[in-house]
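Pasting the structures here.
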Structure I
Amino acid sequence: MVGDATQPVVVHLSLVVGGRLLDRAGGRLGRVDDVIVRLDADYPPVSGVLASVASRQVFVPAEAVREISQGVVLLDVSRLDLRPFERRAHEVLLKKDVLDRQLINVDGARLVRANEIELARLDGWYRVVGVDVGLRGMARRVLPRRMADRVSLGTFLDWASVEPFTGHVPTVRLRVPHPKLARLHPAEIADLVEAASHREGEEIMEAVGGDRELEADVFEELDDQHQREFLEDRDDGEIAGILARMAPDDAADVVGELD
């Protein structure tokens with residue numbers, strides 16, 4: 001993890017969400033419902049907070065936030081814009097969109113579950129620095145808050161080594177980036193596709209589709225069921241293109257399985 005010379009303090013998402021939203025004088029304004037980031041950096045910066053204030057959900061921009069800590073988000077302002085929250089392009093809600101979902105551990109070529117998301121102040125601002133995929137991350141969320149902050153980090157994965165699925169996020173057009181997957185062997189990518197749900201598998205195949213040769217190599221490594229499953233979603237021209245780039249024997253086997 002890249003950061004300051006001193007080890008940054010890790011803040012657990014589960015202990016931020018549900019915490020108090022305070023104005024700069026320490027007065028309580030509402031409750032923190034989620035933390036919002038943009039996935040356009042190795043360590044995504046927090047772009048704002050989703051909070052419940054006066055019985056409505058509102059967006060609190062990062063510029064208004066002074067500090068994020070366990071149980072508290074302290075603001076640098078006394079007033080907020082109380083217009084109802086609306087998602088902005090390319091933003092992801094960490095609790096709603098990432099927590100409890102599968103991610104790709106690119107370095108380990110396997111799928112993992114985000115049991116906890118870790119934040120820290122790096123380069124002057126709060127960023128996502130990793131995920132906890134072990135039982136401690138889960139335990140922290142089921143324990144009472146007064147006890148949960150005593151649970152130490154568990155199986156920590158550096159965020160730069162993982163990629164979330166974003167196909168379910170309505171305002172995100174990014175998908176799993178091809179360059180990271182391209183570091184893997186086609187057989188490893190095929191194993192990820194087979195272990196994922198159909199939607200997640202499609203997201204992986206969409207990512208490798210930017211490299212036609214790699215896409216064909218991955219198709220060769222898929223089992224018969226998944227080959228049929230993913231070819232059924234493509235038109236005849238796309239299928240012909242994939243088959244043309246596959247080894248002749250493998251292509252013949254696929255053709256034999258098609259209607």
Structure II
Amino acid sequence: MTGRSQPIEITKIRADLRESVRDRVAIEEPLEIRLGFETEGERQTKSVSITMRTPGNDEELALGFLFSEGILRACGDVALVKPCQGDNTLRVELESGVTIDLDRLQRHFYTTSSCGVCGKASLDALSVQGRKPLPMQPGQFARTMIVDIPDRLRAAQQTFEETGGLHAAAAFDTQGELVVVREDVGRHNAVDKVVGALLSGGDLPATGLGLMVSGRASFELMQKALAAGFPLLAAVSAPSSLAVELAREFNVALIGFLRGDSFNIYAGEERIAR
């Protein structure tokens with residue numbers, strides 16, 4: 001077992017041929033994220049999320065999730081992150097004096113590996129209050145560079161090569177170099193891991209980076225990109241209507257169907273060099 005995949009015995013059917021072979025599948029396990037904070041001079045701990053994820057980079061996942069939800073504002077808000085009660089529970093302790101929105105903690109998020117929006121208490125939980133349109137930088141990303149990103153991302157997906165069952169997300173710079181690559185069974189988890197890694201490294205807002213995802217571009221992924229300050233979100237599949245609306249409203253370049261040497265621009269065309 002690699003920690004992200006495990007071997008199993010399966011039966012493979014090819015035309016009239018039936019054979020038993022050994023295969024590998026991506027591991028999927030729950031992760032509970034708990035938040036420790038101070039209120040009225042006393043420490044409290046609350047569970048804020050249970051997500052189905054691929055083990056690995058769990059601290060980044062927790063930090064990225066809390067940042068995208070607006071609970072964390074900076075890496076300095078965090079005192080420590082440590083596992084508790086086994087491998088599938090993680091506690092994020094905030095520094096004393098860090099204020100949080102208690103109303104957010106009254107909602108209990110349940111995020112499945114297939115749909116990051118499932119379980120949100122209401123559409124209000126997806127609000128982007130306080131966000132402003134990103135400054136426009138014409139010609140920020142070259143078309144010739146963008147079309148190379150999917151192949152570079154695929155080459156960096158070690159567990160996908162073993163299982164074929166993981167999504168991936170990557171932050172890349174304007175030269176096409178992959179800065180951070182993360183894999184997970186959930187698209188939203190992979191993005192949270194990337195955001196968490198950048199947050200830990202002091203690299204947010206990501207104003208000089210693009211974000212690439214291996215699936216479709218949903219509203220939630222666009223919201224996470226916006227929260228982290230990415231000026232570009234690229235996906236190998238289609239965007240949703242809400243993702244397009246959000247991208248256009250906040251000056252984020254949105255690219256879909258990025259395959260081979262072609263792609264569609266749904267928003268922020270000025271950011272793409274002709």
Structure III
Amino acid sequence: MVRNSNSNNVEIKKGLYLVSTPIGNLGDITFRGVDTLKKSDYILCEDTRVSKILLQKYQINSKLISNHKFNEKKNLSKIIELLRNGSIVSLISDAGTPIISDPGKMLVNECIKHNIEVIPIPGPSSVLSAISISGFSEKFFFYGFFPEKKKTLSEDLENLSNLNSSIVFFVSPRKINKVIPLLKTYFSDRKILICREMTKYFEEFIRTEVDKLEIFDVELKGELTIVISENKIDKKASQTLNESDKNIIHKMINKISIKEIMNLINKDNKISKKEIYNYCIKLKNEI
């Protein structure tokens with residue numbers, strides 16, 4: 001096994017390399033990452049125009065193969081054949097660690113099936129970078145991008161709201177304003193960190209409480225990485241609704257929002273908002 005692949009005189013073993021690339025600042029790629037890409041016979045990339053900027057900076061002249069979500073299945077047999085014939089192939093994404101909310105899992109599974117080695121080259125990750133500066137629990141759940149169907153998203157967010165860990169999302173700047181009302185519904189009483197343009201010149205970190213989130217009046221630029229804090233459970237709070245509270249909810253469920261009901265019931269009693277919310281959802285499903 002090769003333990004040091006930094007030297008140009010050292011060969012690297014055959015297989016598929018998953019090479020992490022910068023999430024913004026081109027200086028963040030590792031020495032080993034550059035060395036591996038230089039020694040690769042082929043580099044699979046999402047967008048050759050994006051990848052060429054990085055590769056040209058580090059004088060990497062390996063052959064590029066376009067490999068994105070629309071053609072990765074079609075490419076499979078060709079790439080596996082290259083690997084079985086002894087070629088060194090690297091997979092990179094437009095930014096960050098490959099596979100994470102990016103194409104490539106199909107290829108990795110095919111390599112495993114054919115006993116082809118898959119080797120990670122660690123490096124930049126927007127997920128870990130955001131968690132590290134959040135100040136929230138280091139135990140986290142990574143969700144990725146939101147699905148298109150609102151029903152699916154609502155079901156997922158309800159399940160996630162029960163996790164007592166930090167939660168990481170990727171959000172398109174075009175969708176952030178549509179997502180904010182959902183975050184306020186499912187993650188009330190939590191803190192939030194919104195990371196924008198990480199490692200770039202105009203990077204920005206927005207720290208606030210979920211309940212205080214407001215709709216952005218201008219479209220943000222750059223993909224957003226969002227971290228929701230863990231669920232702080234009030235140990236003094238009652239976890240059970242009494243019959244009087246339930247009667248109030250029955251009367252108000254179709255008149256005011258769930259958030260307003262939560263605030264109403266929680267105003268004079270120390271009842272968990274999560275308990276109130278779950279009861280409201282259950283009641284709505286029965287109606």
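Where a number appears in this text, it was derived from the coordinates with a stated rule and is not lab data. Since this is a predicted model, take the numbers as computed values, not measurements. Cβ atoms are built from the backbone, for glycine too; each structure is taken alone.
Taking mean count of other Cβ atoms within 10 Å over residues 18-25 for each of I, II, III, which is largest? List each step's numbers first, then the result.
On the way: I: 15.8; II: 11.4; III: 21.5.
Top value of mean count of other Cβ atoms within 10 Å over residues 18-25, among I, II, III, belongs to structure III.
Supply the structure label, taken from I, II, III, corresponding to semi-axes √(5λ) of the Cα gyration tensor in Å with the calculated value 41, 19, 15.
On the way: I: 41, 19, 15; II: 30, 27, 16; III: 46, 19, 17.
Label of the source structure: I.
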